[in-house]
Structure I
Amino acid sequence: MVRKVQTSINLTPEIKNIIDTEGLNLSKFVNDQLERYFSVSSIEDINIKIAEHKAAIQALEQKRADLLAEGTAETKGQALAEEAEKEIKEIYKNRRDSGIQKDLDRSWLQSPRNLERLKIIGWETDEAVHKLRKWYDDL
């Protein structure tokens, strides 16, 4: 049996949110990265790794250029926030179009699912009420 040691790290809320959303096993990720880092033992090994990384970097730079040309969000957190905002606006529009009174907005926004959306977007409940009402009124 492999003995393990528990430790802790500090993450920004945005990174933690992405990790949770992606279902990433952070312990495995950190262990894998550290094993890769410490796995080289000669200059030849390092040169091989550098060549591999250069090829990977070129592929990533091309992918980044393609995504920027498509107008994709710059960060995964930004993309998640944009998607959550689009989702909550669509639901809000359907609510208002179906005749649900805007006086019920605050209680609707405080449902667990909507609170999660607001957390991703970075809005407080009162802020969301005002922004959604203004957005809907401007349609």
Structure II
Amino acid sequence: MRYKIMSIEEFKQIVSRNWVPVQYSESNWPTWMKNIPSHKVELVLASGTFIDPRTVLVEGVTISGAVGGMDIYRHDPNDAPQGFPINKDHYVLMVDPDSGACLLVAGPYKDNEHWLSELPELPPGITVIDPNGSDES
């Protein structure tokens, strides 16, 4: 698998929340997401921590050392006629074992929530990561 690269700096605001999800605003998307057409993306959620790495199973593959995850909810006109206008792509984040200086982003993975009829209901007051380094609720 080819991994995308994410800087640790881009994940700092997430890891301090100990797996509590936050929402990325488009202006604060990680660099690896910049090639995704913004008009297709509806919502980006992320969570993680460096303190409690996990082993996860996605699409029958075991990934050790997961420190975070990202879900990208995007509009897919091809699935809309079947009643699923939203697709969720899941990504697993892990520290690069060779350098420790960045994160490797594995995915996209499809889980049982890949085809959706609507966006998920977000918890009230979910934190939105602001591009200036501050947070909005």
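List of remarks:
- Identity of the structure behind 0.90 (criterion: FRET efficiency 1/(1 + (r/R0)^6) of positions 53 and 101 (r between Cβ atoms, R0 = 25 Å, to 0.05), calculated), options I, II: II
- Among I, II, structure where helix-only ellipticity at 222 nm (-39500 (n - 2.57) for each DSSP H run of 4 or more, over all residues; to 500) as derived comes to -24000: I
- Entry that produces 21 once relative contact order in percent (Cα under 8 Å, 6 or more apart) is calculated, selected from I, II: I
- Entry that produces 1.9 once distance in nm of label points 7 Å out along Cα→Cβ at positions 29 and 45 is calculated, selected from I, II: II
- When Cα extents along the principal axes in Å is computed for each of I, II, the one that comes out at 70, 43, 21 is I.
- Origin of the value 10.9, where mean count of other Cβ atoms within 10 Å over residues 77-84 was derived from one of I, II: II
- Answer label among I, II for the case where mean count of other Cβ atoms within 10 Å over residues 5-12, calculated from the coordinates, equals 15.9: II
- Top of I, II by distance in nm of label points 7 Å out along Cα→Cβ at positions 13 and 61, largest first: I
Just so you know, all these numbers are worked out from the coordinates, no wet-lab data involved. Treat the numbers as computed from the prediction; the structure is a model and nothing was measured. Cβ atoms are built from the backbone, for glycine too; each structure is taken alone.
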